[in-house]
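In the part that follows, the structures are each spelled out as structure tokens.
Quick note: the coordinates plus some simple rules give every number you see, no bench work behind them. From a predicted model like this one, the values you see are computed outputs, not experimental measurements.
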Structure 1
Amino acid sequence: MMATYISVLQTTAPAAGDIPRHRFVTTAGLIAKAGEASYGVSLFEFALGESCTIVALGTAIVESGGVLAKGQQVQSDELGRAIGAGGGLVLGRALNAATESGEEVEVLIEMGGHEGVRLVENLSASAVRCRFVADGDPRLSQGPAVALHAADAAESVLVRYQGLALVEAGGAVSVGAAVQADANGRAIPAAGGVILGYAQQAASELGDMILVALGSIDSGEQFTADGDLESVRFVGWDGAVCPASSRAMGVNAQDVDDSETALARVAGESLMEAGGVIAAGGLVEVGSAGKGVAAQNGHVVAQALEAASADGDIIRVVLLGDVDRDLLELTATATIVANRFVTDAGAQCGAGSAAGGVAANAGETGATIHTRFAGVAYVEAGAAIVAGADVESDASGKAITNDSGEALGVALDAAAADGDIIRVKLD
């Protein structure tokens, strides 16, 4: 019998590649890879450049990538299909079983890999889909909450209060800008109101739909600007542009003039303007004009979640508040290659040996090596690896499929060949 579904919220995104129907899709308009976050599920088959209809909340039909039990949590496989969760980001829960790959499964979606949805009851005024609401009022006054459907006064409405949400803009909004609600619950640049989140897309006019990373002022630090400041650049504790190679208070959330009240994001994920080429997974220090650059000898302030190819690129990073606790500093006792396993003694791992972590930077003997020892690390593969496989070190510290050596983590991405860079969830 054909599976059914209940769509609470549908949206569209330009397809950045050919997308089969019933697959997890990312915010970039691509099929989600193994363990990745998802924007929702493709409703039909779409070709490159077409407007892809995506079920972003509720339940959706997803093609299975293997056996699934009813009620089992699921993640994406390398082809955007639903498989049992095991190391990747949980995207939902299977509402019916699958006995093999290629079957239709109804999945309760968790958009962006977060639960983040609650019910607001007994509205005192009507709610509009994709606008901020709070305590029954369409104008937000407490924490961020975005209506996922329309509702009349005295009715109940489902709201998203964390993760990514589609929000209607009340005017022009720049990428990375902190936003607040206008009188109608639309997103506008923050100007003295409660900070509800950070724009992940630009809006050019009233009514544009943009993605907002929800998060209140609790995730930032208010300060008085010492000089004119540009958004998504590092700011120092004195409220001025952070000097190169120095410690930073955080990333400035929006353009501000001298002496204005501003907000810096100090922990978690943030958008950042790059000052040059940065590799995905690479460590970041402050460069000139407060831009982030690949770490050399300065203080490490962030880790890049995606690559920057040139000066001026805007990329996602994890700020020091989250990165530092999972990093150790080692002194290299031999030449170290970045994104390969290293020992506690500061040498590159040998075949099948135990590891102290993954080198986030390269260095010669005597150099300081920043080593990620927990969480997810970018690791160079030494051969083809299937997503979900346990990995060990080869003779040069690269990740290979675990055979008889020390298991060091689980591959979240597939590697097609020697030299591929993949994500590994470290044991």
Structure 2
Amino acid sequence: MTTTLTQPPAPAIGLNVGPADGQNWINVGIGYPKGHKDISLKQLEDGFTDSNYFYTVPNGNTAFRMTVDGAKTSKNTKYPRAEGRETDRDGKAYAWDGRKGVHKMGAVSIIRNVTKLKPWVCFGQAHGPDSDLVRLQTEGADPTHLKLVARNTPPGSKSETVKVVQSYYKLGDAIVWDFTIIDGLGCLYIGGLLVHSFPAGLAGCYWKFGAYLQSNVDTEKGDKKQFALVEVIKGTPYIWHTGRAETGTGVPVEEGPVPVPVPPPSPVPPVKVGTRLYIERHAEKPSDPDDHTLNAAGRARAASWAEFWTRTQLPEDLLPIDECVVSKGQSASMRPFQTMTPWATKTGKTLVVKYDAAHAKDAINAYISKLGVYCFCWAHGEIPDLVAAIKKNAPISPTPPKEWDSKRFDLVWEFVKTDKGWTFNQVPSLTAPGDSAKDM
């Protein structure tokens, strides 16, 4: 018998790191005991991994691990870190002005371990030219009594404001978090809900995420074995700024059209009875046409969709989703992905981010012959293309609307395969104030 050992994928894959359009542009700083070292974007792209501090776990997530005896980045901090730092496309230092424009970063993080005596670890932050602008971190008296806290140093001030944004946190729970800074006002969202706002009108800022200890050998009474471990769920980190576009899972790229190869036409496969297809529009969007993420109402709806789809008893004849496909591409950008991320986190499932919004037919044809329940979260403008692909396979009755109402975010379109074709139904979610029980 021959045993084959397979090398885990490089962490850069899970973080979608690289210099190309549609990739995250970061370096990673690691506080080794003998000295801090910055791993360049090029080194990450080439497959850099470190089994002690920065590596891929079996489920594909990226682990940031840091021990209390690690070296510090500078004299301005007392604590070590293993952390990603925003750069430009060439891997050079990059900074933005929080006083104007829109600046966003988010991810889904899981805190696996914290230090014993001071169990504080920062897993997301905006850094200013001289010090932290805002940090999101765990705090508590011990590892079994943790909370999530935002600490902000307002521009021009030397003192921190402290806000408890989640009163209890259990190690191992996933945290869906997002920072948004708009024209000097910062907002923090947890699970799609606004939990904190703060002044953020400061130039020279950049985003960071990973494991930044707020403890050291002294706070741990000389115990050098103490460490923090933060997992970042595969494919979830995203960074966005006004004047930049997004592709894939939401990363900064220069403005301009991104060439998308057009695949050859896909054959329409036969359908097996038992297939159910759901179509859901992404949640609410900002009024800024250059902002391709969700607004506050959209983030709240994303969280409510997660609750909706995981109910013990779903409305009408809906069944739990087996797999969810979210469109990618500039036309919808991060919105479908962000809409379904809370559901994916709650269920432990992985979103399929494979098909551009314009390739709706290929997405439908990939699932139309499978037994199971499949959801497609798309931009409303391309939803008719999804329906057309279903109709080409077999007749639909009753006839769906020709277009998705641009004002509606509160419906699911259900297509159930029968021996006569597809049965169409509209199911209202009724999860937010103002939602309608009426069909389109």
Entry that produces 0 once helix-only ellipticity at 222 nm (-39500 (n - 2.57) for each DSSP H run of 4 or more, over all residues; to 500) is calculated, selected from 1, 2: 1
Highest-scoring label, criterion being relative contact order in percent (Cα under 8 Å, 6 or more apart), among 1, 2: 2
Identity of the structure behind 40, 23, 21 (criterion: semi-axes √(5λ) of the Cα gyration tensor in Å, calculated), options 1, 2: 2
